[in-house]
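Enquirer: Following this line, the structures themselves.
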Structure I
Amino acid sequence: MFKQWSNGTTTDFFTFLPSDNPIELEAIYEEVSLDNGTGLLGRYFRGKDGLYNTKPRFSRVDKTVDFEWANGSPDTELAPDFFSVQWLGEVIPLETGEYTFYVISDDGIRLFVNHQVLIDQWIPQATTETSSSIFLEAGKRYPIRLDYFEEGGYSVVKLLWSSMNFPKLIIPKQQLFPINITEQTPQITLAANPVGKRLEVEITTTQLDQTTLTIYDVTGKLIQQVPLSLFVGINRTAMDLNQLADGIYFLKLKGDTIDETVQFAVF
């Protein structure tokens, strides 16, 4: 990854006026270790809006989003036209700073990073590059979701990024982590059990939902309740348990698409 020029300048380009005296500049790079990701979960649907109202025809882990199906199809399960794809998972930045995400697509796309809509081009279009930027911290996992539809004709979709210290490139598989989800039900996971005085909850789902998180004691008494909006993909939240005595409790997550209860211990 680019670090600086030999004269100490840190911009990714250097301009100067011609001179009779030679100018020697050396670009200094530093080695960056990649993570161990395997890609994103791709869910493939029939129909332009199939990803919003039907179950996928098939799912698979795609190492990168770098597809040019042209006038063909991603799979024999889908026709060359009128299909949609949703990629879900997490992305880990290589360094702290502002990242620009780019999507090259024909036809429409929506890109979400950390549950923020970065790009919304849900329209039929010829091959178009769209971009938007967001600040990310190195080593931290951020939920990422890319929705895509192909209406007719040529088909292409590519997901790239850049930062101050590296140029635009396809996001490598090592920085992408697929979600692990079934189509039948959302999944709820506790970061630790027993827990201390802070309950960290992770919920993975393929549907939007307005839910409530409720803590009960063993007698069924309601101890704490908070509303929680679920996004498609991985959702994380935390609850303060400082007021709880040591013992066994139950955490209930309830919404239109989920009704799950897990037991946890506080010590």
Structure II
Amino acid sequence: VELHWDDAVFMFEYFKPKTLPEFDSYKTSTVSADLANLLKRLSGIIPRNDGPTLSVDDVSAYIEGGALKVPALPEGATPAPPVVNELYYLLADYHFKNKEQSKAIKFYMHDISLCPNRFDSWAGMALARASRIQDKLNSNELRSDGPIWKNSLAVLTCFKRALEIDGSNLSLWIEYGTMSYALHSFASRQLKQWKQELPPDLIKQMEERRDSMLETASQCFQSASRCDGDEEEWLIHYMLGKIAEKRKLPPKDYLQLYKK
């Protein structure tokens, strides 16, 4: 049956959840598979916007290409209608909660091109991308670390942007810190393994990565310790202790943290 946009808007308003699920809400808060299928159909008939827009390529240049300009709607852009404003986010959330990370990332990118300051899209995309890197770090098939570092730039950028929008989210600081520490450990292992065979400039680059990831992890767990809420307090102190130990600080410093 052919679906017209006016009917689509009516159906969306009728079936959509009363409140948008958050990136870390339970899987039960996301849309059903049937509604997700309907949303995909709706995404194929969205009317064209002829005004200035923020393109997915612009978002990608910031996340994956290291462009410095934070994504924002261009001057004169008309806000997307409510349906479009929520549709891509709901699809992204559905795939993210169902552990379909590549599809989730695709829809988060579309959503950010319409709502560049949506915290939950940046946070969800950071975790979706982090999950893919974690899978690679845990596999024993790594012949080259190039793809890891290329993809890690995107992950770290998403975490950073999400926490610039809302720096009070304790669980996201912990996730950001944990990812940074995992990348630090990966760089340390690679250095130990290949140090004898690598040219000096590559060794220097890997040492810089190793040290910068430890510094980022430290800043994340310190920020987490300043957030409201005492859940995961033991983990924050434990990780700060591990970081202090890696930095070869006096034993009394990190033992004090472990004790907490």
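Enquirer: For Rg/Rh (Cα atoms, Kirkwood Rh), which structure out of I, II has the highest calculated value?
Expert: I
Enquirer: Out of I, II, choose the structure whose coordinates give distance in nm of label points 7 Å out along Cα→Cβ at positions 25 and 249 equal to 3.9 when calculated. Show your work: numbers first, answer last.
Expert: Numbers: I: 5.8; II: 3.9.
Computed on structure II.
Enquirer: Here mean count of other Cβ atoms within 10 Å over residues 65-72 has been calculated and equals 11.6, so which of I, II was it run on?
Expert: Details: I: 14.9; II: 11.6.
Derived from II, not from the others.
Enquirer: Next question, about the same structure. I, II: which one has semi-axes √(5λ) of the Cα gyration tensor in Å, for residues 41-192 alone, as calculated, at 25, 20, 12? List each step's numbers first, then the result.
Expert: Values: I: 25, 20, 12; II: 30, 16, 15.
The value was obtained from structure I.
Enquirer: If relative contact order in percent (Cα under 8 Å, 6 or more apart) is calculated from each of I, II, which structure is the one that comes out at 13?
Expert: On the way: I: 17; II: 13.
Source structure: II.
Enquirer: Then there is this: Starting from the value 15.1, 56: which structure in I, II was Rg and Dmax of the Cα atoms in Å, for residues 169-240 alone calculated from?
Expert: I
Enquirer: Quick check: 0 is what I get for helix-only ellipticity at 222 nm (-39500 (n - 2.57) for each DSSP H run of 4 or more, over all residues; to 500), calculated from one of I, II. Which structure matches?
Expert: Label of the originating structure: I.
FYI, it's all coordinate maths here, none of it is from the lab. Source: prediction; values computed, not measured. Cβ atoms are built from the backbone, for glycine too; each structure is taken alone.
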